[in-house]
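J.: Next up: some structures, all given as structure tokens.
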Structure I
Amino acid sequence: MAATRFADAVEAQLASARITRVDGETLEALDARLARERHPLSPALTPVTRRYLEARFGGRPLQQGEATRLLTDLRRAVLTESQRVASEGTRPPQARAS
């Protein structure tokens with residue numbers, strides 16, 4: 001999978017968790033913002049972001065199956081967080097524009 005398609009898939013997963021980037025915010029900046037905010041999905045997003053940057057700008061293309069594995073891990077984290085929020089009866093944490 002090409003890095004740009006991978007980023008699109010990551011963004012779709014984040015959108016399903018109601019996390020969106022502000023205008024001009026890169027995936028790297030979003031990852032940093034979520035880490036600062038201690039968002040529950042931050043630990044799952046960080047390795048995805050790092051690997052995207054390596055594939056897109058570092059000359060290390062994604063290996064066969066790697067994107068699927070990373071997206072599965074992120075999807076699992078999104079699902080776990082959604083279930084946690086549902087069990088608490090609260091709204092999910094939303095990424096805020098800084």
Structure II
Amino acid sequence: MATFVLVHGAWHGGWCWWKAAPLLRQAGHMALTPSLTGLGERGHLAFLIPPAVLNLDLHVRDIAQLLESEDIRDAVLVGHAYAGMVITGVAELVPERIAGFC
């Protein structure tokens with residue numbers, strides 16, 4: 001089975017996948033729904049990070065670090081809206097950990 005990493009768009013959080021993630025899990029897949037730094041459940045961090053640092057590069061590193069720390073080597077990245085840029089950056093940064101993306 002596949003490991004899906006569902007990445008939310010701007011001004012959302014991992015919670016926005018509350019309908020999709022359980023369906024993937026019921027089908028036997030792993031489904032991770034992280035929230036990007038400064039957004040969603042991690043919105044409070046936006047006040048701790050300089051605006052020049054809270055950017056696309058940080059969000060790409062958020063997801064790349066998740067893949068590395070969980071030792072995921074077969075990720076299917078799914079990005080909504082803004083996250084399309086995030087998952088494209090992740091695929092460039094750690095291509096050996098990506099099975100596909102959409």
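J.: Of the structures I, II, report the one carrying the highest value of mean count of other Cβ atoms within 10 Å over residues 2-9.
T.: II
J.: A further question follows. Can you spot which of I, II the value 41 was calculated from, given it is relative contact order in percent (Cα under 8 Å, 6 or more apart)?
T.: Of the structures listed, the value fits I.
J.: Suppose FRET efficiency 1/(1 + (r/R0)^6) of positions 10 and 26 (r between Cβ atoms, R0 = 30 Å, to 0.05) works out to 1.00; of I, II, which structure was it derived from?
T.: It traces back to I.
J.: Using the calculated result -21000 for helix-only ellipticity at 222 nm (-39500 (n - 2.57) for each DSSP H run of 4 or more, over all residues; to 500), pick out the matching structure from I, II.
T.: I
Just so you know, all these numbers are worked out from the coordinates, no wet-lab data involved. Every value quoted in this text rests on a predicted model; they were computed, and no experiment measured them. Cβ atoms are built from the backbone, for glycine too; each structure is taken alone.
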